[in-house]
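Undergrad: Each structure below is given as structure tokens.
Coordinate-derived values only; no laboratory data. The structure displayed is predicted, hence computed values, not measured ones. Cβ atoms are built from the backbone, for glycine too; each structure is taken alone.
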Structure P
Amino acid sequence: MNTDERTTPICLTIAGLDPSGGAGTIADVKTFFAFGCYPAAAIASITYQNTQGVYGATHQSAEELRSQVEPILNDLEVSAVKTGMLPTAEIIEETARLISENDLHNVVIDPVVRSTSGFDLIDGAALKRLIEMLFPLADIVTPNAQEAERISGVALLSEPDIVAAANIMFGMGAKAVLIKGGHLRHGSSAVDHLLLGGEHHRIDAPYYDTTSTHGTGCTLAAAIAANLAKGKTMLDAVRISKDFVNEAIRTAPKIGKGNSPINIQPIERSG
């Protein structure tokens with residue numbers, strides 16, 4: 001290992017490619033870089049999308065995914081891994097094998113189910129495999145409200161519902177559960193809910209009434225992975241990442257004709 005590898009955490013994303021640059025692996029790579037981490041990326045699916053919607057996708061095979069990931073892991077010392085869109089049971093199983101075989105740590109699972117525009121990114125059978133095979137390997141899972149409802153079977157109508165859903169997912173094997181609450185407003189706040197070590201933490205931030213939200217979930221999960229790679233505690237990683245995404249939403253420029261991507265910019269390198 002050379003000096004650069006010792007001093008620069010390396011983060012790997014395994015997710016879908018958004019050619020328009022707002023979400024998926026491109027958002028992840030931008031986020032890793034923003035936090036001073038070296039980015040590596042493997043493509044699980046090539047999507048056809050822009051800020052207005054998702055129009056289709058071509059999925060990679062398990063063999064194609066392994067052919068991407070193995071050379072990375074044979075060469076780079078990965079400090080954290082983040083998964084996003086994993087569209088098939090085959091891809092999910094291969095991802096779980098790669099994580100287990102290589103004893104990867106700081107595993108952040110973003111269980112991407114559906115795009116903002118309503119395009120289904122995973123079917124029921126694949127989601128079942130994701131829960132069975134990846135949740136037990138996860139240091140944290142980061143579903144949004146709709147994903148949490150689908151996974152847990154609990155309708156999120158109140159804060160006790162959110163805590164109940166998080167506990168169900170904790171029982172599925174995840175070491176921590178973060179339910180992203182941007183879709184569930186609490187007055188003027190967007191509140192995320194973290195279940196960690198049996199304790200419930202509210203992560204509050206201002207709510208911005210904007211359509212510039214493309215890539216928020218990907219960016220939050222990638223930011224958590226980057227901060228874990230840098231040695232932050234889980235609670236600190238989540239809080240730092242929430243603030244980062246909130247600022248990226250607040251400062252997002254208008255790009256494209258639909259839901260603009262958030263503004264992922266490098267942070268100060270003080271810590």
Structure Q
Amino acid sequence: MTAAAPQVPADVIANVRQRWPERADTWADLVDAELRDLCDRYDATPRQVLPARYGFVIAAESPAGPIVLRSSPDPHGLEQAAVATTLAKLDLAPTVHETTTTDHGTWTILDEVRPGIPLADADPRTVSLEALFAPLAAMNGQPAPMPGMPSIVDWLRHRLEDDHLTDLRPGATIAPAHERRVALDVLDQLAADLRPNLCHGDVQPGNMLAGGGERWKLIDPRGMAGETAYDVAVLTIKIALYAASKELVARVSGLADLDSERVAAWITVASTARV
């Protein structure tokens with residue numbers, strides 16, 4: 001690595017210490033040296049630190065092309081890497097070159113998506129719903145990448161039952177208790193016949209990148225088993241601000257060959273859980 005080493009942003013370290021205090025200091029102490037070693041192995045030169053809430057993500061140039069080096073202290077980093085690798089094999093995510101998991105975090109080395117414009121920064125007038133939901137349609141019915149993965153149901157239940165939830169996006173507040181009780185009942189009904197399949201788990205506008213030719217690539221999966229209807233529900237919530245219509249749920253459900261009532265039920269759960 002020939003350029004000055006990038007530093008973990010202070011807000012990322014603060015977020016990690018709040019969420020995973022038992023591993024935050026070890027991760028923060030070792031991540032810089034680990035990055036140097038990886039850059040030396042890939043002959044990579046860091047270009048910029050990319051936005052992240054709970055990880056250290058660096059875009060770099062290498063002789064083989066632009067790459068992204070991502071370190072996460074998330075205890076489910078192994079599962080996240082497994083989902084990312086499976087999505088890449090389906091050509092729905094950037095190619096994964098390497099994953100390494102230690103007792104304090106996981107590194108993932110992958111191709112950089114070009115042009116890489118996040119859905120959050122795209123002009124809504126230019127976005128095709130068919131193209132946007134195509135990756136989710138391709139995931140439908142695919143098996144989870146490894147046995148025993150955490151369940152999106154358990155994660156959502158925890159969020160709905162937590163009266164003091166702090167893992168909230170800026171500006172969000174916990175849903176009222178009576179709304180959460182209703183959502184928990186809906187979640188139980190969904191869980192009764194859920195088959196643990198491939199699930200991204202966090203399909204929000206920052207995790208969908210333009211890959212050229214109206215293709216979208218998925219990044220930063222949550223590392224949980226679930227179902228495509230949940231992912232479709234989350235993306236529908238996120239795009240509703242600029243694509244709102246009475247027929248939106250039915251339309252996007254049809255694009256992914258899903259039952260619209262089930263997608264609507266997941267929307268109730270996800271919106272109440274403030275995902």
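Undergrad: Taking volume of the Cα convex hull per residue in Å³, for residues 207-246 alone from the coordinates of each of P, Q, which one would give 53?
TA: On the way: P: 53; Q: 96.
For volume of the Cα convex hull per residue in Å³, for residues 207-246 alone, the value 53 is produced by structure P.
Undergrad: Going by mean count of other Cβ atoms within 10 Å over residues 71-78, which of structures P, Q comes out largest? It would help to have the intermediate numbers written out before the result.
TA: On the way: P: 14.0; Q: 21.2.
That would be structure Q.
Undergrad: Additional query: So if we calculate percent of Cα pairs over 24 Å apart for every structure here (P, Q), which label has the highest result? Display every interim value, and only then the final one.
TA: Working: P: 43; Q: 51.
Sorting by percent of Cα pairs over 24 Å apart in descending order puts Q first.
Undergrad: Let me ask something additional. To which of P, Q does the computed value 16.5 (mean count of other Cβ atoms within 10 Å over residues 127-134) belong?
TA: Numbers: P: 19.5; Q: 16.5.
The correct label is Q.
Undergrad: For distance in nm of label points 7 Å out along Cα→Cβ at positions 95 and 111, find whichever of P, Q sits highest and give me its label. Write down the numbers at each step before the final one.
TA: Details: P: 1.2; Q: 0.5.
The structure with the largest value is P.
Undergrad: Same structure again: If helix-only ellipticity at 222 nm (-39500 (n - 2.57) for each DSSP H run of 4 or more, over all residues; to 500) computes to -12000, which of P, Q did it come from? Don't jump to the answer; show the numbers that get you there.
TA: Working: P: -12000; Q: -14000.
Checking each candidate, the match is P.
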